[in-house]
Structure 1
Amino acid sequence: MEKILRRIARVGVVSEPAPGPDPALRAAAQRLDGVILQRLGRALAIRHVDAGSCNGCELEIHALGNPYYNLEGLGIKFVASPRHADLLLVTGPVTRNMEQALRRTYEAMPAPKLVVAVGDCGCTGGIFGESYASLGRVANVLPVDVAVPGCPPRPLALLQAILTAVTADRRSSPA
């Protein structure tokens, strides 16, 4: 044990320094927090559905929960039930096996229904396209408000897409 402690003392800290504050992230976060409270009066509830992705986009979505992005601190939370969701976040091309589940999730959401397609697969069908097993992009199945390209998109791009969806909600006004 003594040998290990001496080696630790000799080598020192080998990790990289923590990143500095990102002004673009801070500005987007402040705008998002204000818009959510103004539009909803409460936290924004997001339901995430993986419609057939490779999980690259999910890793970036999970990164939004770390202390650097602090999604919960911005008044945004993920919910398990679509009945509590304000926004549907869909990743991957819509496989034929997930079409009905995705439609049911969308139909279970209360109005106004916001949909964000995440990643190249969600926006265009990606490398999978349309085939016997895939319906392609999310817009082929549901009306999409915002599309976030990238393979996978960065967490800041996801935050900006959520902000765009909440601010540019065209279906929120009662008809």
Structure 2
Amino acid sequence: MVPKVEVVVLGLLAEEPMHGYDLLERFRGRSMGFWVEVGRASVYQALHRLEARGLITGRSQDGREGPDRRVYRVTRTGRARLAEGLAGRFGELAPYETDAGLALGFADRLSVAQAREAVAAREVAVRDLLDALSAERDRTAGEAGRTLSDAMLDRQRALAEAELSWLARFRSSLGKIRR
């Protein structure tokens, strides 16, 4: 499977050539941090790896107002790798995995009172996520080219709302959970 960070880098560079900082700004501008986790350092490492493998090309550009930068462009082979990375993910049977889900899966190792506290803490975190999603929508309202980004934020909202609903049902069954 194509590593996630490579899909992100190739996907963004497929739009237009850019340097690493612009790529990270595009990632932020697209609100991608709300639906995919990729570290800043891993983006730069991926740029070097992808260039070494011929999936992108880079050329140095004089920095007019700062340091020299390397501008990257995706190659035909890189576009094929991107298509492979996307196709492999659409049909993949994978869980909606979160660290909180892992912890909730061991709720029976807690006392009922501790489990209730844990569920309450998760509900707060999910509500905070919903607030952050709303704030992001407000921050980006009116920006051009936001249709797909907004759809991805809507997906996150739907998943968070579904989790809140599940947490309410789970909370009511905590007394039945045995250690």
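No lab work stands behind these numbers, since they all come straight from the coordinates. This structure is a prediction, so every number in the text was calculated from the model and none was measured. Cβ atoms are built from the backbone, for glycine too; each structure is taken alone.
Structural remarks
- Identity of the structure behind 1, 8, 16, 19, 18, 12, 8, 5, 4, 3, 3, 2, 1, 0, 0 (criterion: P(r) over Cα pairs in 5 Å bins from 0, in percent, calculated), options 1, 2: 1
- Structure from which -20000 was derived, helix-only ellipticity at 222 nm (-39500 (n - 2.57) for each DSSP H run of 4 or more, over all residues; to 500), options 1, 2: 2
- Highest-scoring entry among 1, 2, by distance in nm of label points 7 Å out along Cα→Cβ at positions 48 and 152, is 2.
- Highest-scoring label, criterion being mean count of other Cβ atoms within 10 Å over residues 16-23, among 1, 2: 2
- Structure responsible for 42, 28, 17, with Cα extents along the principal axes in Å, for residues 56-135 alone calculated and labels 1, 2 on offer: 1
- Structure from which 2.7 was derived, distance in nm of label points 7 Å out along Cα→Cβ at positions 24 and 144, options 1, 2: 2
- At a computed 15.1 (mean count of other Cβ atoms within 10 Å over residues 112-119), which of 1, 2: 2
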